[in-house]
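Each value in this text was obtained by applying a stated rule to the coordinates, not by laboratory testing. Predicted model, so just to flag it, every value in this text is computed and none were measured. Cβ atoms are built from the backbone, for glycine too; each structure is taken alone.
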Structure P
């Protein structure tokens, strides 16, 4: 809903309650939730600290799913800060965890994030591999399918395959329209504008 400040406040309150209860695993989970809220609110330094704290707390309970999420968040945070090496290392850890449990949706988002990372490095052959891996983890979910189409379209756009990029973007638009996903629709319309202006 875009209510980032409210999300941060609620996550902090939940974290305080778990601290009062001396619930270490709960603190880890809520630190993970706080990380997401802070990241969405563009508070990267605080989000980085929250994710690192979450990992340390969650290791005690061997809570692999939120640990995987935290490594993915840290990958995105370091990517936003321009630290490609740290970003790549965290994505690799997240990928290793998610692969060992075959968590399709986590694998989708990790590969999705890695596409953005290698795009920025100009390593398009690696980007293509991550696009294909991301698409393989869609699992018949329309929302993920839309994201996979958008990702493919962006890859083709960077390759100046404009006809294919436009066609795939239009397919993504159809999916997002059916789902009522307005933010994603706006992204695709911006992409169409960029393609048409070439």
Structure Q
């Protein structure tokens, strides 16, 4: 964080920190520092799927020269300095770090609700402060495809609803099932 945050700020500017994955870095740092179960739980419901897809996209690009989601195309761009591409590998570490933290402090069932609130703040701010060229949170071009079905304002609202319904709540449910299975088979 001591290298990543200043480097990102200087190279990309403060608006780039509105990416949900970049917000996650700061929240995870605070959560680990404070041993805060709620903060860690809020981030696992975002990163478990998103960063797994990022890793799959990267692996697919390395092995098959194909980007199924387009999430890691920038990792192969010569226009981005190699140091910044290497620093982006934090996506591979986030989920294991969060899971390790949760193994120490436990999972908080309210985490998905907090992540909904974080998203409800991040997306309107992205709309107000971001620009199409930056495509922060894929607001202008989801999966690198132009979004022309609805207005940008409506799309912000759609994202704020879709993320909880298709990502946070199902991930929360999977985590609860996994934890239930652990208690059943590994009572403490």
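If helix-only ellipticity at 222 nm (-39500 (n - 2.57) for each DSSP H run of 4 or more, over all residues; to 500) comes out at -28500 when worked out from the coordinates, which of P, Q was used?
P
For structures P, Q, which has the highest computed value of relative contact order in percent (Cα under 8 Å, 6 or more apart)?
Q
Assign the value 4.9, calculated as mean projected area of the Cα convex hull in nm², for residues 101-148 alone, to the correct structure from P, Q.
Source structure: Q.
In terms of mean count of other Cβ atoms within 10 Å over residues 61-68, which of structures P, Q is highest?
For this comparison of mean count of other Cβ atoms within 10 Å over residues 61-68, the top structure is P.
Work out which structure the value 2.0 belongs to, where distance in nm of label points 7 Å out along Cα→Cβ at positions 53 and 109 was derived from one of P, Q.
P
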